[in-house]
Structure 1
Amino acid sequence: MSTTEANPLRQGLPRTRVPEPCAVVLFGATGDLTHRKLAPAFFQLAREGHLPAECAIVGFARRDWTDDKFREEMKLSLDEFAGAGVDAFWPQFAPRLAFTSGTFDDATAYENLKTKLDEIDKSHGTRGNRLFYLAVAPEFFGTILEGLGKAGLIYSPWQAGPWSRVVIEKPFGHDLPSAQKLNGEVSKVLDERQVYRIDHYLGKETVQNILALRFGNTIFESLWDREHVESVQITMAEDVGMAGGRGAYYDTAGAIRDMVQNHMMQLLCLVAMEPPVNLSADAVRSEKVKVLQALPRWSAEDVAKNVVRGQYIAGSSQGKEVAGYLQEKGVKPESTTETYIAMKLTLENWRWAGVPFYLRTGKRLPKRATEIAIQFKNPPTRLFEFDAGEAAAGNMLVLRIQPNEGASLAFQAKVPASRRRLQEVRMDFRYGTAFASPPPEAYERLLLDVMLGDPTLFTRTDEVESAWQFVNAILDSWSSGVSPAPIPYAAGTWGPEAANSLVDREGGWRRL
């Protein structure tokens, strides 16, 4: 069966195809990502029959744990994060787990890992196939890859026999030069076909269904251009502050690196891309790259005009008084890191020329919500009556990524008993009620894709660097002092008032 048949852009998790046997090595196995996301994802995949019995998971970290200790810790994580029914399947899952200790810069540790994997090949039948997941800080990526290469744990993709693949977590670089340097380090050890740069947002069902909605329905795709679309708003709002002690990390990243360069650019690509020739990985990713290459080439003055950044101060969130960003644990008292960013941009291509795209994301906003709103143009003439103060409104298609995943279409209908008065009504679709089973978690889908060898939902080298090229212009403007410093906004509000001026022509930001 081909990779195309297993492509999740067309269906849910493949029910008829199971990956080849393999050994999965989790670098950073004692970290938060493994406990909260990776271990539950592998457990669910195994429980639902999506993993072969000949699949083993090896933890790699500095702690001097035994196999039994690793299993004990994973059981605690599953009890907390994997939902009900863990105990019933645990006896079948636990023997798959093993552990080896070492530091990332110790050559002996990689030799020990190789010995461990050889043993697992014999005991579990993993056939030499290797999946390495780098759930570690970015500064360790190059060191780990070098260690794997020197130990002979990375196979050539050109040779027949077992395969080796590497999953790399975000952030992939801190700016364009660091991303290019990291890509150089990766290419020394790996072929591009072996690299899976993961952005968990692409594993969300509603994100993938953006393409299904567009290219599976002619009523939408035929209107998806500058002739019919007035504007597009992409919002990623969070109501939390620096939860879980993220202050120290976030203070080095800010909203632009934490959300814009990866998640928001991915949503922009899926909304704006041209139809691919097919749904193969390269065809889809090539069209996404074209969107990123069509982003404007901003000067420092352009950034000052089209980008607003903010930083939350003390306020009220969910009915509780909360501290400002500078009072959060791990944040420098003099920090100028942005916790909010809004921007207006246009794509320099044929389909979207002149159509404004509005992007905003922030911490400590009134609610948690991610959505894409496509505002279609107003009717050319006013034939019907409206209430005082109202005007004819164009149709709007809203794609809700979270929460309440789904989509809604707003259109005008005649009010009963009136002569010609119209009122907006909505057709609403919710994934939770439309389908019998809940969608899989993002990490489940993405991990399965790696094991199946399908890179469609992972970012390619040119995709990463094209996104950074756009973001770097903003960072350079900020560092030069041409752009204003972050504007304070009270926690629990929708950000700085200055952001509203970006969308005055379209009547302001959409109310969520």
Structure 2
Amino acid sequence: MKTSDTSAIFVIFGGTGDLSHRKLMPALYNLVNDGLLPERFAVVAVGRKEKSREVYQQEVYASLQKYSRNKITKTHWARLRDAIYYFSFDFNDSAGYQRLHTYLEELDSTRHTGGNRIFYLAVAPDYFPQIVAELQRHRFVPAEHGWQRLVIEKPFGKDLSTARSLNSQLTRVFSEDSIYRIDHYLGKEMIQNILVLRFCNSVFTSLWNNQYIDHIQISLSEQDGVGTRGGYYESAGAIRDMVQNHIIQILTLVAMEPPVDLSTDAIRNEKLKVIQAIADFTPEQFRSDVVFGQYGPGMINGQPVPGYRSEPQVSPTSLTETFVAFKLQINNFRWAGTPFYIRTGKRLSSRSAEIAIQFKTLPPILYFKDRMVQEPNLLVIKIQPETGVYFQFNTKDFMSHHDIVATKMDTSCVLPTQGNTPEAYERLIYDILRGDTTLFPRWDEIEAAWKFADQLIAFRDQQRFRFPNYDAGSWGPAKSFELLARDGREWITV
């Protein structure tokens, strides 16, 4: 990445929150460490609690020691500490925005940031419309000088209707190209590497279609439960929390057509076409091809853990899904007839995120007769916790006269010469500073994703589930295995 020379004041609403301390501040520190923050830069953390700038800086330092991927050095910390400010007011207090406006104007003159502002809403979604309206009312936007950008975290709405309403409120103040909708999965290195893997290797580019690929799996599994997020998760569930955003975005990169160039809109246009091509579920397909689950008590790493209904802020009779698996079809020339199997869940056997592409097997002739076993060619893109590519192909077993064995190539070990893999938020913040929106979903992508997710939500709401239906520490409900077994397939884990 090249050094950015874009000056700005980075205003974080919710500067005392968990996201700021665990992700945003460590990301900013590591950008300093890598020489990627501009010289004329400031961070203004906005929070309700009264505290001095020095106290807040000390709190940030403690967070960096705990969460930063790089060791904290005096030089780099001094650089970031000098750029950190704290401003206290209640988001419901309209007069506070005017004080903040004056404060930023004064800071702009001392830090020489040219009027450029990034407004990062690290707060509950209910505050998004209110804060944006106040920014307009007090003339933060539009400003006389510089540019203004808005950054918001998921969830972007609770369904298609609320997402449209929220988008309407935001675009009355900020233009579409000034709104950055964070999906941190898009900042992960292997997610960005999908396009390179697909379009820079003729061996894959020529085979990446329904003629050669048997099926594709996308699995995002978590060992953690909902923890302290029970209140949020009760109204979200796995569909809103994972499918509508992370999984749909990964799907678009796996299935998209080659863009005409690497411009932001060219890539986004192809991603949108994938979502629009997802086939609607028939009532019969809903019943046979969609599986919901909720974890009960079990064992994780040898330790007992409670079931979802025993988590804080969760109803003891909750019907919220913590797991969902389904099969979908993409109706276009490239993918017609090739199934995509999706699964995601909490309290599963391990924490992992993988994309598995299984190629079609050859007919049972020549070497593949009698007792010889042919394993399918398999390409697995490992997103986390390991990062890399796994490829399986067949070779002769040199220890026998006839047998064939599956040989596995795994590049998931990071070489020392490659340095540290940047955390997702580092890349995303860096792109926001540069004004690059490629890794941020456009509104029409969000809208199309909600149209798909709303189908699943509507079907879910019509059901009465016998929850819990899988133990914590397992790989989910038995029906999720039956989903693939009916097609003669099984979930792939490597």
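FYI, it's all coordinate maths here, none of it is from the lab. Since we're looking at a predicted model, the values are computed, not measured. Cβ atoms are built from the backbone, for glycine too; each structure is taken alone.
For the structures shown (1, 2), distance in nm of label points 7 Å out along Cα→Cβ at positions 235 and 355 is largest in 2. Here distance in nm of label points 7 Å out along Cα→Cβ at positions 155 and 299 was derived from just one of the structures 1, 2, and that gives 3.4; the source is 2. Using the calculated result 1.00 for FRET efficiency 1/(1 + (r/R0)^6) of positions 147 and 435 (r between Cβ atoms, R0 = 41 Å, to 0.05), pick out the matching structure from 1, 2. It traces back to 2.
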